[in-house]
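Got some structures for you, see below.
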Structure I
Amino acid sequence: MKIALIGYGKMGKAIEQIALQRKHHITYRIDYQSESLIKQLTPETVDLAIEFSQPEAAYNNIYTCLQQGIPVISGTTGWLTHQPAIEQYCQETQGTFFYAANFSLAVQILFKLNALLAKYMNYLPGYTVSIEEIHHITKKDQPSGTSIQLAEDIIKNSATKTKWTNTAMQEPDAVSIISQRISESPGTHIINYSSSLESLELKHTAHSRESFAQGIVLVAEWIQGKKGVLGMDDFLNLES
């Protein structure tokens, strides 16, 4: 498989390492200094593009790839107000667009457990709920896309929560997201329910970027020949 990497920072290099181990070819390595190369991509030169860039660049990067008939896998967060427009364009052009806020396979299980726990907690009044996230200091978006998805899944399944806030202050109708940026931490997410009597937690900790990179390359192998707007539920075929 011929892959174009759009975004060649630490994550891009981790993806490259896994892809090469699995006998794939990196035909383009594109960073912010060489973004013009995206316009040179064609279905003859690459099989797909993996886009891990910056929030301000993601929309244009993805749109250009779709415009040129290149399937795109993106994990960039912080740009999702534009995601509906990308999905509509993908459908109109019969392209291929795969997006996930987190490509860790274990995190996908966490998403399912989080939604299920939110349903069960409706039977236990008196609990506050918070999400604590810890990421490396260079991560630009706050809260993370993973935390936002966790919070929105709680809201969908909760009888009392209607919004999320990015503060430690607890509100009766809100999911509190507490963001920390520490050194080179790849990522930790903790969902905490607390009352005056006890606490209950779900937790995921990434030990390296390779956990995300491996998921991305597995998705790249799976997506060959597929069309439409796709996500991790399609890839894993997990029951709700």
Structure II
Amino acid sequence: MLEGKAIIVTGAGSGIGRASALAVAAAGAKVMVSDISQVTALETASQIRTAGGIAQIHCGDVSRSGFAEELVQATLAAFERLDGAHNNAGVETPIALITEIEEADFDRSMAVNLKAVWLAMRAQLRHMAKSGSGAIVNTASVGGLTAVPFNAGYSAAKHGVVGLSRTAAVEFAPMGIRVNALCPGLTRSGMTERLIQAAPEMIEAIMPPMKRMANPAEIAGTVVFLLSDQATYLTGQAVTVDGGATAI
């Protein structure tokens, strides 16, 4: 589905990001694996290569101004093209009543979960606009569509990702570029495991009708579809993969 394409995946060292990078590579794309941890990025790239895929790594902090452009240039240097991106890197925030959230925690969520997505898209769209094609998937969350009690900083940022994605989709549709927000529900990852430890009763309360969390690979399949030519008329959407959570 993605043969010959070059795709950036951020937050690719674990969880949904790693599953996405592996799935994108399995679909035939060359993958620029990016994560804040070089160790985990190398592990992902190694898994891709072992399976017969093509991967390079470029690591750094997505919230740092300038990194997004460096990542685009590294991708062009490695693969001589950029066809798509999965902007997935994110951080969790401490569980707290909205009046008890520390300003530093709120700011960090905004910087990594929201501003970094804008920085990434800005760099990617500038290049894609020149080529007249491209597809971007931004990881939001069902928490970007509904309230998330005791996690306001995360929810606010993810609502912002949905808004950014829709706006970019409208602005760049005439240039042949598609942008969608991916809204996963509860998904097994290191982030979710930490949330389970911090507030197990909260996880139980938000368990979807399917009564289980998603495996990252179940989310990654949707990423491949959204980046592929099977989705050429799909843009500006908040695509929910949540086991039925938002149906009730």
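Just so you know, all these numbers are worked out from the coordinates, no wet-lab data involved. In this text the structure is predicted, and so the values were computed from the model without any measurement. Cβ atoms are built from the backbone, for glycine too; each structure is taken alone.
Taking 3.8 as the value of distance in nm of label points 7 Å out along Cα→Cβ at positions 76 and 92 derived from one of the structures shown (I, II), identify that structure. Answer for the origin of the read-out: II. Source structure of the calculated read-out (log10 I(q)/I(0) by the Debye sum over Cα atoms at q = 0.08, 0.12 Å⁻¹, -0.27, -0.62) within I, II: II.
Each of I, II could give helix-only ellipticity at 222 nm (-39500 (n - 2.57) for each DSSP H run of 4 or more, over all residues; to 500), but the derived value -10500 comes from I. Quick one: distance in nm of label points 7 Å out along Cα→Cβ at positions 20 and 68 came out at 1.4 when computed from one of I, II, so which one is it? For distance in nm of label points 7 Å out along Cα→Cβ at positions 20 and 68, the value 1.4 is produced by structure II.
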